[in-house]
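Scrolling down, you'll hit the structures one after another.
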Structure 1
Amino acid sequence: MRILNFEELNLEKQSVIDSIINGNVFIHPTDTIYGIGCNAQNLKSVKKIRQLKARAANPFSVIAPSLDWIKENCIITEESGEWLEKLPGPYTLIFRLKKGNCVAKEVNPGLSTLGIRIPGHWIRNVVAEAEVPVVTTSVNRSNEDYMTSLEDLDATIKSGIDFMLYEGKKEGKPSKIIDLTEDVKVIER
């Protein structure tokens, strides 16, 4: 597993973006905590994350490449549009999908909804340049604590990722979930 800091990422940016597009599984920082991700349109890579996390069916969220991508693939109401204006930020917005094929079926198995983030963090620019949605889920095995630093990275997950974008210890907490599928509902974690 390669570990790249922000400066190294910038030196190798196109190579990193190409590897994301091609399905590499990687750990990335956000404005909240570290996430494990991959191209959300790559079924094989999404299945690999499910296996690494030992997470059979719960849906994953994605970092959207742009607001336009969200508008193209999700049903936006007047009320949910107001939440879109809060992005980038520490929110996961759950929308109903109008295009179910915008992500691999393993991202949100059997659901017609999708959790979407645009973090207030430089990772959003990497995703925007890749022009693909990227899975973002906490770096942990199911029902275990999430990763806050390299020292507490689970060995099983570490053995299954291709690279990590690392910026030191994260003191944040997971994003706030806002369900916009019907009435606005804030889900506390």
Structure 2
Amino acid sequence: MPRRLTRFVAPRFYHIFNRGIDRQIIFPDHLAYQHFVELWKIYSSRFRLTTVAYCLMPNHFHFLIQVNRDHTVSKCLGCFLDAYVRSTNRRTGRTGSMFADRFKDVQVDREGYLIYLCRYIHLNPIKADLVADLRDWPHSNCLEYLGLRWGELYSPDFMRAYFRDAREYAAYLQDERKLPQDFDRYRLD
């Protein structure tokens, strides 16, 4: 495979995502979701990545991360996804690759896009008709932003920077026309 062209530079933000081969299920059960999150906690901490938002869907995942040390993302994701695939294959008796290709990435260069991505990621279960209420989807950190759960994969600094409280974030999720003040006023770099 060709080398990745993206240079992951601190303190920038990136949207990281991938899906299963042929859109197949990558989380066969609740245990798989939990294991994926636990592995991500280990690897993201080891490689100094801050998780702003995440959502795990049956056949794909999204992370919105901030890089705290240059050039660590590819190594982190390689180790992390390899560990998940190996352990899931062992547990479920399957073999071979699980993900369609290398993970995809998009650098976030505007505050407006950063805030939009957080909402986009959190709304995935509703857009896919998996739940009618985000409080019913435990496989994201939206519950932390709504003040309904405490978790380690959550950025209170991000929350405080853009929203007064969980109620304001909940309102932002519900009304796609509503934008926080100064939505796209500044570039992030």
Structure 3
Amino acid sequence: MSSPTPRIAPLDQPYPPEIQAQFDRIMRGAPPLLLFRVMAGHTRAWDKFRAGSLLDPGPLSLREREIVIDRTCALNKCEYEWGVHVAIFAGPAKLTEKEVRATVARDANSACWTPAEQALIAAVEALHHRATFSDAEFAILSSHYDEAQILEIMLLCGFYRTVSYLANGLKLPLEEKAARFPA
């Protein structure tokens, strides 16, 4: 899915001071991701992209957030963003290697997940496949998560579906230090 160069050229250094400051805030000293460099070359798209970001602490735990993001990216066959998130957040989110693999290869009923995490993954899958929940799915999700958390789950799924569209549609080459989908 990736190619040597993206379909839209990324910004090159030196970055404008405002963009450099934004990269520094987002990346905390690491070089900016290729996706960010492509988006930052187009002011309106970059501003909208940053406004939709959900990487701030929200009502979900880091682990829950990463399960949602990883499963969403995997369902969208977006190895680029899945790999970035696994490389950066799987450890801090305390996702085991088996759980990381399960975000790609298994469904919500995988025994590696708690009942709450199974409900979370089932919600991601329902949104991905049907863009809604059945009443039964919503009832199960609601038995584990409150309203603010459910809204966050839906927002994360939508935002990372958009990120998947961007990374896949731009044919972004995989980041050097990012994880790869399991074989």
Starting from the value -7500: which structure in 1, 2, 3 was helix-only ellipticity at 222 nm (-39500 (n - 2.57) for each DSSP H run of 4 or more, over all residues; to 500) calculated from?
1
Suppose P(r) over Cα pairs in 10 Å bins from 0, in percent, for residues 66-145 alone works out to 16, 49, 31, 4; of 1, 2, 3, which structure was it derived from?
1
Mean count of other Cβ atoms within 10 Å over residues 26-33 from the coordinates reads 13.2; which among 1, 2, 3
3
Comparing percent of Cα pairs over 15 Å apart, for residues 98-161 alone across structures 1, 2, 3, the largest value goes to 1
Given -0.39, -0.45, -1.04 for log10 I(q)/I(0) by the Debye sum over Cα atoms at q = 0.13, 0.14, 0.32 Å⁻¹, for residues 34-81 alone, calculated: source structure among 1, 2, 3
3
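Values in this text are rule-based calculations from the coordinates and carry no lab data. Just so it is clear, the structure is predicted and the values come from calculations on it, not from any experiment. Cβ atoms are built from the backbone, for glycine too; each structure is taken alone.
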